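Asker: Take a look at these structures.
Derivation of every value follows stated rules applied to the coordinates shown; laboratory data play no part. Note that the coordinates shown come from a computational prediction; the quantities given were computed from them, not determined experimentally. Cβ atoms are built from the backbone, for glycine too; each structure is taken alone.
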Structure 1
Amino acid sequence: MKAVLQRVHSANVIIDDTIFSSIKSGILILLGIEQGDTSKDLEYIVNKSIHLRIFKDSYNNMNLSIKDIQGEMLIVSQFTLCANTKKGRRPSFLNAAEPKIAKYIYEQFCEMVKKNNIPVQQGKFGAAMNINLINDGPVTLIIDSRDKNS
């Protein structure tokens, strides 16, 4: 499982020229679910996402988590994070989980974050979406559950 976390002042998802979901200060997560991802991958990414200290404290240091600032999360499934670009010029998405499984894991991810008292907004699984954001910093991090050093 891969996640791109972006600290944002605000972000929204637009589907068919209409705002589908939006957040103010918090984290936009683009979530890629791969074949073979398990509950351990899910728990790892959720825990990292909600406990990373990427928000500024009163001394302007990144010492606060999303829980500390009572921020929101906008979580969007993005299978293209699972792309393999090693060969040729066209990405291969064979590493991405089957849509039915990916949707289930994506929904579990969102529910686990909500259980940590973090307001969650979501993209629409499988939809063509436009995402607008005002990146704060910019702070953008990549977490890979298969690379526990991330």
Structure 2
Amino acid sequence: MIKEWQDTVQPDQTVLHLGDVLMGKPDLWPLIGKLPGRVDVLSSGNHDEPHKRKWIEENWGWTFRKDFQMRYRGWEVYFSHYPLWENTDRTRLDPNWKNINIHGHIHEKPAPSRFHINVSVEWIEYRPAPLQTLLDNYIETYSV
């Protein structure tokens, strides 16, 4: 994953990380903080315990935020660690519903619905995925 990040992210780019940053061996942690790019926004995952968040903030200067959203090409895009709306069938409620949830957490499992984009590393080839590409591909596929 470290090599994929180094090959993909330029130093002037911003990386949105959706949580579960420090899993695995602690001796690899310092390498992550030296990866290129700015990690300005970070959604806390279930494996991001308070001591790990504190270490990340103090050593790397990364910022943890709660889930957030933005508007893109007429769609509301929600970023979260956990998938949102998992137990709701929005297609029956409103076929023109224009909301997308970009999330992690579920690893190799498929996204829960067409309103989700799973960016767990297992789904994005262990490589950071360009946000504009993710969103444009989604919108081209699901625009009505």
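Asker: Quick one: mean count of other Cβ atoms within 10 Å over residues 7-14 came out at 20.4 when computed from one of 1, 2, so which one is it?
Answerer: 1
Asker: Given a computed value of 20 for relative contact order in percent (Cα under 8 Å, 6 or more apart), which structure among 1, 2 does it belong to?
Answerer: Label of the source structure: 2.
Asker: Sticking with this one: Given a value of 28, 16, 14 for semi-axes √(5λ) of the Cα gyration tensor in Å, calculated from one of 1, 2, which structure does it belong to?
Answerer: Only structure 2 yields this read-out.
Asker: Consider the structures 1, 2: one of them gives 23, 39, 26, 10, 1 for P(r) over Cα pairs in 10 Å bins from 0, in percent, for residues 79-126 alone as calculated from the coordinates. Say which.
Answerer: 1
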